[in-house]
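Pasting the structures in now, so scroll down.
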Structure P
Amino acid sequence: MNETHVSSPVADFTAAQAVAAGTDFAELKASDAGLFWVEFRPADGACRIWCWQHQQARCLTPDGFSVRSRVYEYGGGSFCLGGDGLVFVNERDQQVYTQALDHPQPRPLTDDSRCRYGDVLWHDGQVLAVEERHAYTVEHRLIALGHGSCEVLAEGADFYASPTVSPDGQRLAWVEWDRPAQPWTFTRLMCRQRAADGSWAPPQPVTTAQASLQQPRFDHANQLYCLSDHNGFWQPWGEVEGRWKALPAEPADHAGAPWQLGASTWLPLGPTSYLATWFDAGFGQLGLRAEHGPVERFASAYTRFRSLAMDAQYLYAIAASPISPPAVIAIARDTHQVSVLAGGAEVLAAEHISLPQSFHCGRGAALAHGFFYPAAHSKGAPPLVVFIHGGPTSACYPVLDPRIQYWTQRGFAVADLNYRGSSGYGREYRQALHLRWGETDVEDACNAVEYLAAQGLIDPRKAFIRGGSAGGYTTLCALAFRDVFRAGASLYGVSDPTALARATHKFEGDYLDWLIGDPHQDAERYRQRTPLLHAAQITVPVVFFQGELDAVVVPEQTRSMLAALQANGIKAQGHFYEGERHGLRKAENLAHALEEEWRFYCEVLAGE
């Protein structure tokens, strides 16, 4: 094969370097004591709390602790500020700990191995949290924890999220939903009023609109708001002049799908004033909408914003751009000057970075969106790797991804695809995968290859497809049911949705019914869309990567698919990692998987 497709002028950008550049941040909190965040470093796979104070950052989490919740398996809301320091969920035992800012040794607040906690919030000497109890069944409640006490604030619903209390302490709001709904289909915004004797009155729904609601917030005047997709996009709604109504907003999603707890993509400031980020054709925008006048824009060099926070002088966000990885940034409210407080280190020189180019494939109602990354210094039409994100109700973003640059520096073009069903493009687009998983997403992946080939940007005979989790399912379906891709990679991907429905966790217990149908009533549809049952139709090489402790896609699924392909004489490899769950986290495993996938494709191309 043409060597320019497997090497490049900066081929010394190794898999280990790409992984090391994967430091990420979450959960910004601003207070008089400083700015706090959770920082994940692939080198040890731990999540630690850092504090920015007096123009420098310091780590507060001692060795032996990692700050990460596993409520709903995907976690979030793992720490808060309260009392004289921090409250956090420890990854190893999923218990709540307190830690004084001037004392490094955390102290346990809970001690129940049956329970996990997330979405923690400090209020009036108590820690509000979502509790997940694993007994004969898995149950969720909203509780308030004190030293030696536990008050139940809400129970009876299947799921809870986002507890928040008004500044005057008189109202408690949260989001809840029941099976079979998912948090991005239908939820309820609930509220309890403080009674005269100090107790909480019975909960009442704030609105009866059928919509997905998320991120409830109170403003300084104790008025309640949230994001609702009732008008087709997740936009701010709230109590304005005695009515529940939509606030002036851009016609765009102001949040992604709430897979994790603790998101903060908007902050209300008054009746129709708020700070928010939203998506414009997949690109993130950040702005402050005043009650009168135009939207004030900030940090236009960045293309994705998360975890917004603010104080009197600064706006804070976790931000990334096409040339810089995630960073904690501070934006002066008066001058708009941006300061990087952590992260954002150069991964590659700007002239070597392949920049995202928006593209659209398909037609009419079948139109899908994505980002194309050209191969570096390729001669002729290069091979293509189509990235399929997980979820599947998730999204990819036009920001620097060291993994993508690893491929482009080796002569591969990359298409990062937001197939129909992805979030960030409105409710209708997100709902397009209803009962169509394994069809719509596969069609979009194939259309992406056809479109890019028609533009002369790639060689369609050398197209590869890869994806993790739900993206792995799309990958295997594309390889089994379409003759478009030369090979593929499934990273902890679904090969048997029926088995997944039997073994998966409560949060996704009804998700497959929405994506494919009822496993009993629609058994034939499941059969038609189960790659494992159609392994004989896969005639191209496949490589698998799987965590041995995965509770979402259990290892037996991957082993069964691998064995079926090998029994059919197909070139197939499997890599299984001890101690890894759903999604690889350890640096050595991430680097190994990335390099082995590249070597696998090179072998396939060399075999031609």
Structure Q
Amino acid sequence: MTSAAGQLPVAGRAEVRRATVRLVRADRRAFGAVLLLNALAATAGLAGPWLVGRIVDEVRAGAGVRTVDRLAFVILVCALVQLLLARSARYVGYRFGERTLARVREEFVDRALALPASVVERAGTGDLTARGTADVTAVGATLRDVGPELLIGSVQALFVLGAVFALDPLLGAFAVLGLTPIWFALRWYLRRARDGYLAEGSATSQVAEIVASTAAGARTVEAFRLQERRITASRHALDALRRARLHTLFLRTVFFPAVEVSYMIPVAGVLLVGGVLHAQGAVGLGAVVSAALYLRQLTEPLDQILTRIEQLQSSGASFARVEGLAGAPRSVPAGGSPAPADDRIDVSGVRYAYERGGEVLRGVDLTVRPGERLALVGPSGAGKTTLSRLLAGVDAPGTGAVTVGGVPIAGLEPERLRRQVVLVTQEHHVFLGTVRDNLLIAEPGATQEELWTALAAVGADTWVRELPGGLDARLGPGGQPTDGSQAQQLALARVVLADPHTLILDEATALLDPATARHAERALAAVLSGRTVIAVAHRLHTAHDADRVAVMEDGRLTELGTHDELVRADGAYAALWRTWHGDDTAT
């Protein structure tokens, strides 16, 4: 398992082999049936060349038309049997491939959901997206098409070579000797192909990451006039992808012509050697003809094998990237995490620095009591959002500890963490599906009444009732469009349904107008009565309504108390309040 700094890992050859064996064992009966049917089909296919050789010998011995017709009829029957067996083998093989692909997809989704958010952010969503789409699709094509075809070709090639050896060991030896150029070409290709396709996959992920991040931050790019910089970065990424693809194309253009030329060497060699041996009386003419036909018949399975091997290198690199998620850092150790003793959150001596920046938090100490409403305020860059991410378990502190009930929050199992602490930011997602589907993500067992209650709590029930179909109205492309405020309301409704004991709001109502935002926050506080609410407050009415206010400045917690206490203290918070309240009054 290998990975560059900040990137998701890629499985090594050994891990890919073990994963392949595990997938085969999961559906071993179907795999065994594929092997058996292919073996029977290959056996039936061997009859044709051998019977042609028999016809040659019988005609030379003076046999009549009846003998030839009888043998020709047997050839026809064997060809029909081979067709039926091969068709059945492909049918069983495709079903095996689809079931196995379903397992790969499910494992990928489970592993992706188990990734800590910080790992995904460092790696970039483009890489994860490319692995979950292009790479999984390539693996699916292998399981559905390449795998069965490679298996069929391999069985046929082995049986054909065995038949040549059965006719005459010397002819078989010359046939194998004639295949050695293919072996050398294959070795040359395999030594280079995996690394080439891994580099191509990495370059594809980089392009996807740049496109996704540019599209997501389009407004920021326009506001700061970063168009040329983003275009330059895209060009560099596309140029790297072009070079990677040209390299794999070069490998194919060397490999396939060498193989195509090598196909005729065994046939020509057997005909020459067989002619000499026949002239000396060492072998019959029928055996030479049968051997030549067998080796001519070998061209198709060999061509199929080598073509599929080329595709296998590409899909093998994709499988290594898909399977690489198994080696990515997990949210919690395999043994799980202990249950918190209570809902109290303690922040003790926390320091935190991002990989490409200076220290953001500098020794923060804070205790959040169960059921209280705490507002985090301070100037931009003070560390509020970073602290909220640590409180939500998205990141772990560099030094110090952030615990809930005595257990590190970042070490909680994902399912337990989502039931205890939920972070809501202004970045919300509307999933493809109905309004009901979007809400049931948070609580699959919620009743229709509970869904409407959650929507009403955040002021979304009015516009949802106006949609054609109400809760069953489809959202997204092909359905009802939603704006930013509606997406935020759906996200907040999911929070109501999830019912965590601690809710962290980081600009969660930023896209709502001030009146609606205050209504939503107060409604949430009422619905989540008895729950802890921590709000990063950019509108200070949130701080005014809170039980306590924590003031962040330059990565430190400088003031902590109620709104009235801090105003009377005439410190940083009081200055912020006077400035904001004065502007608010003026407007």
Structure R
Amino acid sequence: MTQRTQRIEDYALIGDLQTAALVGRDGSVDWLCLPRFDSAACFAALLGDEDNGHWRIAPAEAGHAGRCARRRYLDDSLILESVWETRTGTVKVLDFMPQRDQAPDVVRIVEGVSGTVEMGSVLRLRFDYGHVVPWIRRSEGHRVAIAGPDSVWLRSHPEVKTWGQHMSTRSSFTVGEGEKVAFVLTWHPSHEPRPDLCDPYAALEESLADWQEWAARCRYQGPYRDAVVRSLITLKALTYAPTGGIVAAATTSLPEEIGGVRNWDYRYCWLRDSTLTLEALLSAGYLEEAGQWRDWLLRAVAGDPADLQIMYGLAGERRLPEAELPWLKGYLGSSPVRVGNAAVEQLQLDVYGEVADSLFLAREAGLHSQPHAWSIQLSLLGFLEARWREPDEGLWEVRGPRRHFVHSKVMAWVAADRAVRTLEAEPTLHGDVERWRRMRDEVHREVCEKGFDPVRGTFTQAYGSTELDAATLLIPRLGFLPPDDPRVVGTVEAVRAELAASGFVRRYSTDGTTVDGLPGGEGTFLVCSFWLADALRLTGREEEARELFERLLALRNDMGLLAEEYDPVAGRQVGNFPQAFSHIGLVATACALEPDCEQEAG
């Protein structure tokens, strides 16, 4: 088998709010984990080749280029429409996953637009990330694939010719104008009876209505509404509905540098994203989703503050052991392919501030209160009071030695500051406000003394370091210093001068440094570029901020999706895809640029 070479931005996302699939321009589903985002993939061609699992439906015309002529999402939905134009006619395929009832379904509806088109389907199921070949048999007129705990049923129109060939299930059929042929793939535990069958056409109508009703709740009415709504739909698609947790991305091991080793599993929920996620949801009017995320956060962090982790599983699971999958070659040879994430064991003091800031923001927004939230916040703050002077691995999860990262210290200040502000606003709450004022002042003083380079006029990445860090762009947004403070202005200028590539921002320099303990480099980090736009706006350079924001919008693929990073040299997206952090940054910056463009939805 040959390895796929589609660009990351050649993929579109479909999902059912519990898992998601990536569909390429060639009509192939190359990534799908069942039944959850973090389950083993049954289609893993994205990280290997076709023999690692995929499902392609496309015209069978000999010599056809293979890529659809155009594609789109049906209005404000997650229903993908791909259109092919051939010598004999035009055909479209609708791909979607209905919001789940009993079991996850992937529905693919082929519809003739004009003329007649011969179509082919190749289904190659490989469980356990492309490693296990299932046993396939016929049952009740369907194809059933079983291996260990997994069972998948494939259902199609009875007149569709289906046969087995080269360890795959193949189908051939012809559609004329107005004719439709539907395929439904359903997963369930192999020891349980087959779930009720999904009606593909009824599911299409219901899914379209559900998504459009949800999107209509967006209260942002500014000039970037289409981009904002698409990003919000993407964030919703990355939400695990049973718990409210939001995964960082739908994929694992898409490389930050093509051919490199910076390949991580992002199918988990990060605390570092919590405040910005809440801000994005609240600013767009999605109070229910914001409340669900806040409640997930409270459940995840409950317990001994010393055991606080930087990330958790979809339901708050703590054990996310990292392993490599040697049978997968990696995207364009970028190996190793990893599942799980060893960074879960790191000490990142910034997450205590993230939790405090999130809970403060939830109170300010008037989300329904949780009586134990304040007690948890005080417990976390008490632990941080004793530990904030220690070095840590920092926001970016470096795998080098621990340092006194400036951002981590700033977030310690945030934790104390939000406690002070909460007690000042609600004096009936128990808590020693003077104690937290003293901590806040001490942290602030130390960061300004040890984390600022007076010669260059900028905050640095860590105490005693000359390196810069894009996270320091958040200083004015967090309220640590006012936007017009010369130290803030100097930091913004220094980051733009030293960390920008083609105007977009890297997290930190990887040129000859050992800060992250890894070889090679990475692309520009998209959320950091949104942070730069925010910082430019706050420091009075709104025209420059808007120009950068619109350049960032232009990096989205034709479906409005962004990966984690962008390689300005190769001109392509890199990193896991689609990336929640990137879309959170887009929504937040769009709303900040147009603060008067909000109205009540509905």
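What follows is calculated from the coordinates using simple rules that are stated; it is not laboratory data. Since this is a predicted model, take the numbers as computed values, not measurements. Cβ atoms are built from the backbone, for glycine too; each structure is taken alone.
Key figures for this structure:
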quantity	calculated
Comparison of P, Q, R by Cα Rg over 2.2 N^0.38 Å, for residues 102-269 alone - largest value held by	Q
Origin of the derived value -9500 (helix-only ellipticity at 222 nm (-39500 (n - 2.57) for each DSSP H run of 4 or more, over all residues; to 500); candidates P, Q, R)	R
Value 1.00, calculated as FRET efficiency 1/(1 + (r/R0)^6) of positions 166 and 206 (r between Cβ atoms, R0 = 41 Å, to 0.05), assigned to which of P, Q, R	P
